[in-house]
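In what follows, structures are represented as structure tokens.
Read-outs throughout are calculated quantities, based only on the coordinates presented, and are distinct from any laboratory measurement. No experiment lies behind these values; they were computed from the predicted model shown. Cβ atoms are built from the backbone, for glycine too; each structure is taken alone.
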Structure I
Amino acid sequence: MTYDVIVVGAGPGGATCAWKCAALGLKVLIVDRAPSLPRYKPCGGGIPSSLVRHVEGLEPEKFADLTVTKLRHTWRGKSPVLAEMTCSNGEPAQVWMVQRPRFDTYLVEKAQAAGAELKLGVKVSDVTVAADSVTVTAGDESWTARYVVGADGAKGIVGARVGLRLGKRWGIAREVEIPYAPPASASGGAEILMDACYLDYGSVKNGYAWIFPKAGYLSVGAGMLVPRQPKAEQNVGKILMDAIHTMLGSVGMTYPEGAEAPKLWAHPIPFWTGMEPLATKDGRVLLVGDAAGVVQPLFGEGIQYAVRTGNIAAQHLASNTTQSYTAAVREELAGEFDAALRVGKVFHKTPYLSYRLGVKNPAGTKLVGRLMSGEVSLEHLEQRIYDKLKNPFK
């Protein structure tokens, strides 16, 4: 059977692309290696509410566990500062906390409701491009389509098979999920605010540690967001684990040991340079999400950009303008990513000064709130940071 589009990978980018393609009348097949859905996927899981400005039809009440409106900052686990994220009208700015099994399944079901077909337990082994079609092979089975979308993650096979994203740059993160229920009384143990993200700086050079609340557990992790680390810091795993311990200690918790120890996950953080192509020259194969490396380099945020690139890809697939897909992604994201990269370089070069003047300043959190709500851009945030560094006492 021949399809208009085969999407390899049922994560946020792939499922969004399949949903939007099917809604636009294309015949779509989604394949994923998972044997069933929902499938487990560790993830910080924060999505700014500004995403609805870019992708129509999202229903956060159906996929969000919690809504965060506050940020709690610490420097190496000490001197906590809690600040509210607000919009320009004084209303709280929102970040949705999602569990990936629930969120991914929500998007896949949207795609199926629009007419997309789903095949699970498919481990793609090859992708072959012909003059007017692409064939996806998995063992003894194969499927053909006019286009293929690689949404198979940072180490996906689609890009590798067609010569895309070969010179990848990586950061790295380690993460655990710790069961948690708010104590019944103030003396009942460590109390985490379920409407706040906890962020710690200084424990990880070129990165940060975090606690993100979910329904029934906490996502706790640390990440290095700069691909090349100093030679003196080869033991990245230990550095990240120490940061996780510091993060937990800052809220009066300890890392569970023994039989209670959670599974520790490690995963790469891919980075797109902004220059490399995200589609083959003939436009037959496109990459979205982590497969395309579209992770924002300041916060390491990937989910919203996976959804956005999936949406952009669908528009170009439906209009047969896939050869201009990379340019469209650049037009929408390059300004944000370039500003994020420049801000990150300033922060990582002068971390404590940046923390004191920017992060710890309540006005900084309010500005982040306006960023999360989509009222201001990262370019605007960058300019405000430079103005503050030039006149720190203004």
Structure II
Amino acid sequence: MLTPPAMLPLIKIGIIRSTSIGDVVLATACIDLLRQIPAPVQITWVGRRPALGLVASAFPEIKAVDVDPDASNYQDKVAEELKDVHFVIDLQTNLRSKLLCRVLKKDYKIPSYTADKRSFERGSMVVVARLRGRRKTLPPEMQKTDVYQYDMMLKTLRHALEVHLPVEMLDGLDQVKAVPSLLSEHDTGEKPWQKEMKFGRWLAIAPGAAYETKRAPVQLLQDIMELLDLNIRQDSVLKEETIGLLFVGNEQERDIALAILDKLDWKGPVLNLAGKLNLWETALALKEADALLCNDSALLHVAESVGVAVAALFGPTVEAFGFPPWREESRAFSSQLGCRPCSKHGKQDCRYGDKLCFGLIQPVQVVEHVKRIIKNKISLQKSDVDTKKPDTK
């Protein structure tokens, strides 16, 4: 535990992270770390909506600066907002953010610290996969990661704090655990759909992703849900529960949800909120769910950041990139197809034209994992109820 020195002055920190939504959510691990430091901290976060709005809604105490990176006066505007900070953490790590940090150092003597996005390593994985093709299987180490991307962000922040914090505060800093988190005590009021979700169990489904190539085929999602429906009816524990389906995402994914439901005879309630919620409302909805079935997408990270375990379907990207689920009860599902990964961001069309990377995922494994998550939640909640019962002996 870090011990606060007496009369510590306010620490002013600038964070630059504009896109993408998933990366912005992962960057909230830095907020989690700063909240555990026994010193007053003022954060100015430079970004773009809608991702910036998500951070601002979860942490209203943060100064959120929304500036268009393509604006001609971008550097001047951001420099004006950051001119009083003690240092800047550059989590965007692109040419524009690096030039901005150079201006801050030159004009205001503000140091900056740049996170390693491991772009070279990811690019190397893609090159090797192109050469390997489907002649060989994917090495097992590519289906896991030893370095999560949010750990790289935290590493940068820890280094900056070691430079700028008083020496008496550094003891134990490397032991402080921080994770991506949108959990906040900020009360935004209860939404109508939150009242409905107070009853029964809920499985959230996010069928979308930033790129079409990263979206699991509708047929795979249908197969998973049909098998899950059958398993629930046959499970001695789950068949006694009312399990609802919550669909989240954008307007396009609303149509995917309807296609999935068209093949299902689901007995529980269904909430298709895809296209009806903003990002913050989506986070609040996911917080009420027991589990999330999703692709390698931003909502994977949103769900985990509000404490919800996921079953994530990885197709053209690989877990070794550093973006798989990090919660112990979560899991990524992928194939050992040798042509994975086919690009650094998963947006390149399948060169074989069949998206076999998704086709080889076994629905039965996904279903067993989803069942395990929900049953564990049931068991934990029953245990909590039993613990709170008064002892009548």
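When distance in nm of label points 7 Å out along Cα→Cβ at positions 46 and 374 is calculated for each of structures I, II, structure II gives the greatest result. One of I, II was used to compute relative contact order in percent (Cα under 8 Å, 6 or more apart), and the result was 19. Which label is that? Source structure: II. helix-only ellipticity at 222 nm (-39500 (n - 2.57) for each DSSP H run of 4 or more, over all residues; to 500) was computed and gave -12500; which structure, I, II, did it come from? This figure was derived from II.
If you line up I, II by mean count of other Cβ atoms within 10 Å over residues 158-165, the top spot, with the largest value, goes to I.
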